[in-house]
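What follows are several structures.
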Structure P
Amino acid sequence: MSSISFKKHRVWGVIAALAVMPFSGHAAMESVTPGKLTYGTAATFMPFEFVKEGKLSGFDIDLITALSKELKLEPVAMPMEFKGLIPALQGKRIDIINSAMYVNPTRAAQVDFVPYLKIGSRVVVRKGNPEKITGRDLSLCGKNIAVTLGGIEESQARVDNQNCLNAKKAAINVMTFPAATDSAVAVAQGRADAEFLSTPGTVALFSEKPGVFEPAGDEFEADTHIAFAVRKGDSETKAQLEKGLQSLVKNGIYQQLIEKWNFPDSVALF
């Protein structure tokens with residue numbers, strides 16, 4: 001056999017060996033930037049993602065950091081307004097959305113979801129409840145309700161407004177703000193009568209601002225899922241995120257993060 005023929009046989013032998021060799025760990029994931037997991041986040045939703053002392057913080061930030069380690073990728077945050085997250089994902093400027101995104105049919109038509117928590121919401125009012133709001137009911141009619149622009153809270157408030165109109169009551173003035181923190185300020189200052197806020201967000205707000213707010217009525221829509229979002233049809237990224245989450249559940253990190261952020265045990269999906 002000539003030296004050239006020997007080299008050809010050797011090369012094909014190596015290729016054949018690689019073809020049957022099992023891959024260890026997670027399969028490679030196609031990323032916007034190789035070796036990195038670029039995620040979009042609207043860091044205005046305490047305690048999930050927010051800025052503290054100039055740095056991103058929150059449950060979602062801790063979770064994506066741990067998840068990226070499992071996937072052997074470097075997490076890279078791309079902060080933006082919430083309303084820009086899905087367009088950024090569809091435009092391939094980010095790999096995933098990591099921003100406590102509530103799962104709903106409208107969004108599910110645009111992206112694929114990887115749920116990781118289930119949470120409810122509360123009606124939050126000023127301490128003393130001057131408007132005597134009794135919860136998510138007709139006591140909201142004629143009131144100013146603060147919500148996050150584009151969030152599920154806005155959808156909920158607009159449904160409630162229609163319920164008021166159907167009951168021949170005064171309309172709700174739905175006040176939209178860029179962030180939940182802005183909604184809280186509006187309530188504290190008396191510009192809004194109430195705010196719709198996630199249950200974990202309510203716990204964080206009451207801890208951060210003791211004596212300023214109180215809940216009105218019971219938790220509602222307590223089985224709402226929040227999830228990572230990937231591009232529609234991106235089954236590879238979806239599978240890798242799901243596999244990484246399974247690892248975090250198995251090694252206990254998932255539960256540790258729930259406890260770290262003082263979430264009720266009821267939020268756990270796994």
Structure Q
Amino acid sequence: MDENRREGVTVVIPVRNAVATLGAQLDALAVQVGVTDFEVIVSDNGSTDGLREFLDARPNDSGLQVRYVDASGSVGVSHARNIGASVARTDLLAFCDADDVVRPRWLSELVAVASTTDLVSGSLDTSKVNPPAVYRRRPMTPSDAGFHTDFLPYAPGCNFAVWADVFFAVDGFDETLTDAGEDLDFSWRVQLAGFRLAHALAATVDYRLRPTMRQFFSQARRYAVGDVQLYLAYREYGFVGLSVSVFSKHVLRLLVTNPLVPQWLSRAPRERWIAAVAVAAGHVQGSIRYRTLFL
């Protein structure tokens with residue numbers, strides 16, 4: 001570890017109207033193994049569901065240190081993360097979301113890997129906290145490979161750690177990226193600035209998927225719109241739009257998995273077709289909005 005970086009870690013949770021799930025995440029943080037002396041910052045991005053009252057009334061038998069901060073100045077998860085980071089008192093920052101559940105060794109594993117690098121990604125698992133029908137839409141289990149794109153790897157915004165000096169060296173999260181992709185953008189800027197990214201396989205978060213098909217479609221579409229923004233920002237560094245082969249695969253998936261093809265023949269869940277349609281719609285929407293062609 002860099003001798004100028006001190007021990008100690010702060011967990012930042014960006015929150016907007018997540019009282020229904022935040023309690024489970026705080027309970028999971030209260031039973032962390034290996035790292036016990038840390039503060040949790042709940043960065044409130046304009047909640048209207050009584051978040052502050054929920055925190056004030058919440059029993060704290062575990063002694064978990066929770067600090068509420070107002071991050072309502074601008075709408076978006078990036079703003080909430082930036083505000084949370086700005087008030088942290090430690091050199092290492094860890095981030096998770098209000099609707100997921102961290103595993104008992106999540107924080108200690110992030111801290112261990114962070115001692116040898118600048119930015120750390122953790123693993124995601126969708127098999128534990130989602131009903132089987134929801135899990136099938138996006139099956140994810142921990143992998144040594146980490147998270148990759150055709151450009152550079154990245155750390156998901158719901159599970160990563162970064163040293164504060166690195167975070168502020170790249171000016172934190174870009175608050176103009178309001179659709180999606182802000183975590184890819186942050187990770188790429190970190191790496192393009194010469195810092196290192198490593199993966200902590202055992203730093204696992206049980207990742208909660210969108211429960212309804214409407215929400216699932218909306219999220220996939222927003223991710224695809226975000227792809228276009230990222231393309232505009234990083235094409236000069238070598239990030240390209242969809243290759244002909246990838247675009248062809250998308251078209252083939254739409255044809256083979258569409259509801260008119262008997263499922264016994266396509267052998268593909270209908271959710272895959274819905275996701276493919278959402279991605280295609282998002283790419284078209286983003287191409288029109290940002291006046292560029294992203295296949």
Structure R
Amino acid sequence: MRILILSALLLVLGSFYILENRNDNPMAMCHDPNNALDAFAAFANDKAFRDAHPSPLPTELVHAGTMVEFPVEGGPNGKAFLVKSHAKTDKYLIIFQEWWGLNEYVKNEASKWSHELNINVLALDMYDGKVATTAEEAGKLMQGADAKRLSAIVLGAAKYAGDKADFRTLGWCFGGGWSLQGTLLLKDKVKACVMYYGMPEKDVEKLKTLSTDVLFIHASQDKWITDEVVSEFEKNMKSAGKTLTVQRYDADHAFANPSSPRYNEQSAKDSRAVVKAYLQNK
């Protein structure tokens with residue numbers, strides 16, 4: 001009996017130890033640190049990362065576009081916010097949302113880029129209709145997103161655009177990483193890739209298949225997509241024989257989003273001008 005009581009006591013004490021020393025995020029998940037998508041999703045386990053993403057501020061609605069649906073292999077239809085160009089063109093910009101989801105800010109950005117570049121814009125709904133308003137919700141959505149489903153959405157959107165379409169990609173944060181992944185998926189159909197503080201692909205063999213150069217917008221104060229992460233990306237792109245341009249700004253993660261409390265107006269304007277010039281030449 002004493003042995004049973006002692007065993008039970010040790011079990012209880014062990015449970016308390018685990019609770020005290022576990023990551024405080026109930027979203028904790030297993031991940032492969034060498035996988036770019038898993039590595040970024042793991043940030044949601046970090047309370048500091050969640051705290052760095054306060055709920056988005058209210059956004060004035062200026063967008064003019066429509067939600068569209070398209071077939072997606074292996075699952076339900078995908079959705080995207082489509083803004084058509086003023087003049088007919090087969091050029092498309094695919095926009096990848098932040099970890100919040102396809103919210104009003106992303107839709108507004110789609111409208112602005114369509115107007116500025118005279119280009120069709122598809123802002124993909126990577127969460128199948130779900131939109132987060134808190135960091136906890138966003139973390140759960142990001143970690144619950146299935147890479148196969150997301151890849152199928154990208155391919156489905158490309159088919160929706162048509163055989164004659166060519167693409168440029170742009171995304172922020174979670175979408176910054178997917179801007180590069182989408183470029184890898186669509187291969188030679190992509191003419192330009194813009195990543196705002198997203199997790200780079202680490203596999204040099206995959207990077208060798210890129211059909212375009214990459215413009216990376218880096219926030220030097222970013223505690224997650226750090227200088228070291230970007231330096232490794234530069235090294236890997238060089239090894240792959242591909243061109244990477246890094247524009248560095250003395251700002252923090254999410255600095256380009258006016259609905260973020262971390263918005264840095266000057267850096268946002270400067271980086272947007274760089275991105276616009278880059279995309280206009282593609």
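Key figures for this structure:
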quantity	calculated
Structures P, Q, R, by distance in nm of label points 7 Å out along Cα→Cβ at positions 96 and 168: label with the highest value	P
Answer label among P, Q, R for the case where Rg and Dmax of the Cα atoms in Å, calculated from the coordinates, equals 19.5, 62	Q
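We did not get these values from a lab; they are worked out from the coordinates using the rules stated. Owing to the predicted nature of the structure, the values given are computational and were not obtained by experimental measurement. Cβ atoms are built from the backbone, for glycine too; each structure is taken alone.
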